[in-house]
Structure P
């Protein structure tokens, strides 16, 4: 016979999660959240419960699941410092608009600040990086059932509406392990999630139709076939210039998909020649610092940003906050837009042809290095793979190469290295297509607990390019001015570690390569199923290959 938690707040929570079809629950072990763990684990037809021990990793795993399934995922942990370990993933979800429902178990409210074990100030802990913070009442409090029902409903709807993290703190009195065999019936929910109506203002249509230099810049966002089709219609007659990045997940031969190839050495005169009159931005964080520099220095006359939640003035030129999904905006615009050819597109197209030719010329000269690794692997990844790139150099290298129509992801909300592996593994667990993580050594070693779970599919693949340091600090401006000793030890953090024993410990097959012929040979079979049905790690050792110098020489060559 199944046994459920006797806590009414937990029973209500489970009922409302079911009503809103939130089924994935990432659970980290503990005693204070035992009522939640017991309750969700006893309802396998309703909830998919996943046990992830490290709370910091667990939150990123949940983030990856939400990213994969495009709907909220709940994460739950015990009280105290366990809760604080969620924070890095919550900031990422906040700035990436990924819906996480954070369910933190807590001591009763009277226990805060009396030095009871595992008790901190949990209420409103994530206030600056969540879209809502809710504190439930203990079951013993007056009207707790009705109040908690309303609070949980409001929290779930806010999570769905804002597509971001929302926190529910749940004080629980002992006993924690009291069980019941039946759950009382709760009423069905009348959902009140808001949906915005939108009609495009006539002045925006007029601005579009009178602008001669229109640029659409697409940052980090999930794949949208509707948006891709709309932008294709806008660009087919060369009416606009559309810049996008690897993780913009848009593909068309007339889109400009390798921004840094084209604008790396722009001068003040180039800023004037190439800057748009009308800049329209879509999506979130843009990886390229060069395009930020170009647009900030170029001063476009008008800048519209399209997003339901965020309206950042990234380029210090924002004139219109369009608070609606880009797909809705462009569906309205296409009814009225003048799509005549513009010389502005040809200006950029000539630049692209020139730079792409130089890019291909450089590829014929490059030796074994990180650059070689990214070029080679971009050609062999199967089309059905989702690709997750870690921060920091991995996603920057990815901008330079062509990955076709493969779906590409990276934690660019806060651009940290701390949860790349956990996010990719969470994504892999919930996606029907296989997942590849391409990661640098520091990012991989930082987040090794991302491999500490039993749910990783056997067709998951990880490629580590190990240059023995944080190589980004060898080519970005600034760190090179530091004393070599401090640069190597405290900034680039040189090391000689490899992932061989970690791979064995976590049940991955492992291969290490150190030269071009071996890499070429290994890649032939890397994506094929493993005989032991294990996921695979390929570590590419580029110690001492001066990868930073190769990248610097690339951009010097591209001038």
Structure Q
């Protein structure tokens, strides 16, 4: 009887145990299934960000200037990897790293869950590492910016950082346009942090938008080559050049020397990355004289056939000596520009009021924002006319006493290509003609442009800018550099600004060479040949018909 009771008790206990197991299974698999699945997912399902490429940057003809290429980065979970010395050894071997140094890096961060080991590796190497399935080792697909033109267009394009974010130039100012929108994927990871399954695509990666610039890649190349040559030939400290479409204000080329290759991160520092064409302030020197003559003609203060006596080759203004290279004697207005007479220009400018001259310079864009938003732009300094004395007005008529940059100077010369109207400059290719500001009368511009042609004729200061078959109008400039305590002796900037063809201007080019140091320093000898060298190629590239050199 006792044995029977024991058997019934044991059987009952077994049934009760099975009942508990069934109840527990029901509770876990039915009642708590959603909760437990959610908790498991929190520990295993991860959201992975999928990199998106930046938009391409193109020149005006659709040629590539910048694109994104796929690369990858290796990152680790130190908390996991620190317990797998064999995986550390294998990773160091594949990446060609010191095993000891890699071990020390990981051991120094035992509680971190994310640590970059190598950035921007080639996709093939990334696949090789991924195939090893090392615990705590992860591959992150990324993109790296590549610039096919290397240093040729560096100061326009700028560069991105290691995370592919724009840091300078077009890359920076159009960051929001160029950057892509990352995608998102759900994945499952095992306990060692390895991806074991793709779950769901939450959002596709959206590439950035393409950007078409006004730059002509081929013209940019010829400017780049010419500036490197002039730097070597004259052992100059620096040089800048800008070419504008004479009718639209589009920037066809912008080059500075010294330069840098944005594909090489070791070069992204120092003076090389400065965009001198907009960031270096210069006194424009004699390149400003055609504007003074044009404004005086416009106001009726001089006549095109007037003769001005410059004897004895110098004048005094408020105790300051204003002189010419030689005593030119009597000069026509055209010869004032051709010979670049300071004395004659000083006599002309004193016929207009300081306010008229100051307002005209402002209308030309001097000391005004270019509207390009490029980093480092310096607006220049043009003191208000109320602060001027007579010597300030006179000295500014031949380009001293106020500062500008090469781009502003090039833009100002656009008035000579547009019957006295001034278009804004642009780095983006234009689909329609821009709105222009009226600055001078068409008659005054036409008269002055004819005078500027004589600068490149025999007896002018810019004969080395002549191009066979084309009429060239322009102006040379040679200025002493200002330093601490005044102007530096025998330290010059050589300049030339020109338009071609003069009969129907297609392009404007401004060149500045800083501190040529081999005994030749004049704008006509140093900068004008750069104009000639570049423009003969640019005219061919743009299929501009000759207009017959005089």
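If volume of the Cα convex hull per residue in Å³ comes out at 167 when worked out from the coordinates, which of P, Q was used?
Working: P: 167; Q: 218.
Clearly, the read-out refers to P.
If you work out distance in nm of label points 7 Å out along Cα→Cβ at positions 71 and 223 for P, Q, which one comes out largest? Structure Q gives the largest value of distance in nm of label points 7 Å out along Cα→Cβ at positions 71 and 223 among P, Q. Once volume of the Cα convex hull per residue in Å³, for residues 239-382 alone is computed for every structure in P, Q, the highest value turns out to be that of Q.
Coordinate-derived values only; no laboratory data. Note that this is a predicted model, so its numbers are computed, not measured. Cβ atoms are built from the backbone, for glycine too; each structure is taken alone.
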